[in-house]
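What follows are several structures.
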Structure I
Amino acid sequence: MLEKEVEGKIKCPECGGKKLFKDSTRGEVVCRSCGLVIEDGMIDFSQEWREFDSGESEKKRRAGAPMSLARHDKGISTEIGMGYSDIFKLPASKRPKFFRMKKWQQRISTATERNLKYALAELKRYTSFLNLPSSVEETIALLYRKAVAKELVRGRSMESVIAGALYAACREHGTPRTLDEISEVSHVPKREIGRTYRFLARQVGLRILPTDPADYVPRFASQLTLSGKVVTKALEILKRSKEKELTSGRGPTGVAAAVLYIAAQMIGEKRTQRQVADVAGVTEVTIRNRYKELVRELNLSSLQDN
C-alpha cells in the first residue's frame, strides 16, 4: 500500500487529529488516530504505465508539448511528410502524391506565417546567445505578435523589432541586458534598438519602470569572477546611494559598475577600471565620475582612486 502524509490544515472531523495520510492504492485519505476515511474515490493523476528509457516514454505518452508563443504555429499544427522515412514505406506510385501535398502545404502559408516562422527562429538564436529563460522568450514572442497584428513591423527591419521587444521583455522580467549586448547578437545599431523600443512601448502600451542598477550587479560580478562578499557590499553601497538619491538621472549600468568597482576595492578583490568598463559596456570616464561622486557623498574617503 502506497502511503503519503497529507500536509496542510485539514483536520479529522471525528477526532480533530491532523495525522492524515493518503492511500494512493485505494484513493482514500485516512486519519491515523481514529481510522476514519475522510475522502474516497480520489482521482489518480499519475501515469498508469512504467518507463525505463526516454524512447519508451515518448512512445507511450499521449499528449504533446504545451502551446508556445515562441513557435510560429504555437506548436499545434501538423506537417505533411515531416519525416521522409514514413513516405518511403509507401509504394513508389503513391509517393509523388505526398511530395506534392508537402510542397503545396508550404506554398499556401500566408505572409504573416512566413514572417513569424523566420522571426521566431531569429528570436530563438538571440535568447540562446544571451542565455535568457523561456519566460522572457515567451514575452518577446507575444510583443512581436502584437506588433505584427498592429502592422508595426511594416517599414522596419524584422531584426530591429525583435531587438526592441527583447530589450523591453528583459527589463519587464528583471533580467536586463545592455544595448551593447543586444546590438552584438542582432547586428542592429544601438540607436535603432532604442528608437524601436520607444515606438513599441508607445504603440503597444508598455509601462516599464526604469532599470534598477541592482539587477546588473550579480551578472557583472559573475563576469568579473568576484565573490559573494563583493556583491553584498556593492548592494549595500547601492542602497545607501539610493537613499541619498545619487542614482537619479544616472545610467544604471554605470552606477552598477561603479559600486562593484568600489566594493571590490574595499573587500580586496581589486579590478581595474578598464576591466569593469569592458564588462559593463561603459567608458572608464563614466566609472571614474560615478566613483568619485559616490566616494565623496558617502564619505568613503579611505579609498584611493586607481
Structure II
Amino acid sequence: MKIVSFREDHSSQWDEFLKACPMATFLHTRLFLSYHKNRFQDHSLILTDDDGDWLAVLPAAINPNDEAEIISHPGITYGGILHKGKLGGMIMVDALQEICHFYKDKGYEKFLYKPIPYIYHQVPSSDDLYALFRQNADLYRRDLSCAIDLDVPSPLSSKALSTMRRRFRKAEEHRVLIYSSSDYLKELWEVLSKNLQEKYATKPVHSYEEMKELLSRFPHNIRIFTALKDERIVAGTVVFMNPSVYHTQYLVVTTEGAEVFALDYLLNRCIELAKEHKVRYFDFGISNENQGQHLNQGLYMSKAKHGGGGIVHDFYRISL
C-alpha cells in the first residue's frame, strides 16, 4: 500500500472514485471541498496499491488553530477514509496505521479523525472505528444528533399524534404555504442571520454567497424549503440530500411562525418528501454547544417529537 498526497489535478479522478464508495457523500467531493479551499491548507491523501490503482482517499487539512494537527476534515461535518468496500478488517487497520506514519513523518503531532455516522453508510462500513481502537485513538468529543429511521420510525403516542395534527391544522388555517425554491435564499438568510445573532450572538456557518455557490454546484443535493405566511418567510430550512439521508443543515422559525407552528408544518413536508424518495433516514442535526459538552435539551426534544432518536457524531484524536 502506498500513500500519495492529493494534488489539484487529482480532483476529477477523486470525485469519480467517490461514486463507488458506499460511505461517501457529496460533502467529500472536491467540488464541495473546493468552495472554501482558501480557508484551509489541504493535506488530503490517496491510498493506492503497488500498481498505482486507487484503494481509498482521505479528505484532510491542517487545523487552522493548531498547525501541529491534521483534521479529516475541518471544512466538513465528518471526514473519514473513503473506499469502495475493500478496506475491511485488518486492511483498514493497516491503512490507518500507514496514514498515521505518513503524517508523523511530515512532522505532525496529532490526527483528529471524524468518522462518518453509520446512517450515511449505504452498506455497513465501520471498519475504521475498529482501526481507531487498534490505534489507541481517544474519543474526546461526541455530539448528539436526532434522526428518524423512515423504515421503522419511533412510535408516537396518541397524545403526540393529536398534538401534531392540531399544529398542522393551525398552520393550514393561517394559510402557511410551503415552497422549495432557491429564489427565497437571500430572504431566508436574512431571517436566519437575524435569528442566530439575537439568540446565540453568532452567524450561519455558510455565508449567503457561499450557500448560493453551493446551490449552483449541487442543485440535486441541496434544496431550500421555506414556510410563508402573508408572503413573508416565517420558517425555513436547508436540506442536504444524500442517498440514504436527508439532513437539515439549518432550521429557523420566527416568532410569528412559532405561533402558527410553521416549522413543524414545514418539517413534516420535508419528511414526507424523503419518504417519497425512498430515503432511509431524516436527520435533524446536532443540538450541542461547547464541543459537545452542552446539550440543548429543548431543541433536541423538539426534533425527537417527530419520531426521531439519537445518532452520535464522534471525534477521535490520535497522538502521533
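Out of I, II, which one gives 19.2 for mean count of other Cβ atoms within 10 Å over residues 135-142 as computed from the coordinates? Matching structure: I.
If you line up I, II by relative contact order in percent (Cα under 8 Å, 6 or more apart), the top spot, with the largest value, goes to II.
A value of 10.2 was derived for mean count of other Cβ atoms within 10 Å over residues 103-110; which structure in I, II was it taken from?
I
Which of I, II yields -0.50, -0.86 for log10 I(q)/I(0) by the Debye sum over Cα atoms at q = 0.09, 0.12 Å⁻¹, as computed? The structure behind it is II.
A value of -16000 for helix-only ellipticity at 222 nm (-39500 (n - 2.57) for each DSSP H run of 4 or more, over all residues; to 500), calculated from one of I, II, originates in structure I.
Every number in this text was worked out from the coordinates using simple rules, so none of it is lab data. Worth saying up front: this structure is predicted, and the values here are computed from it rather than measured. Cβ atoms are built from the backbone, for glycine too; each structure is taken alone.
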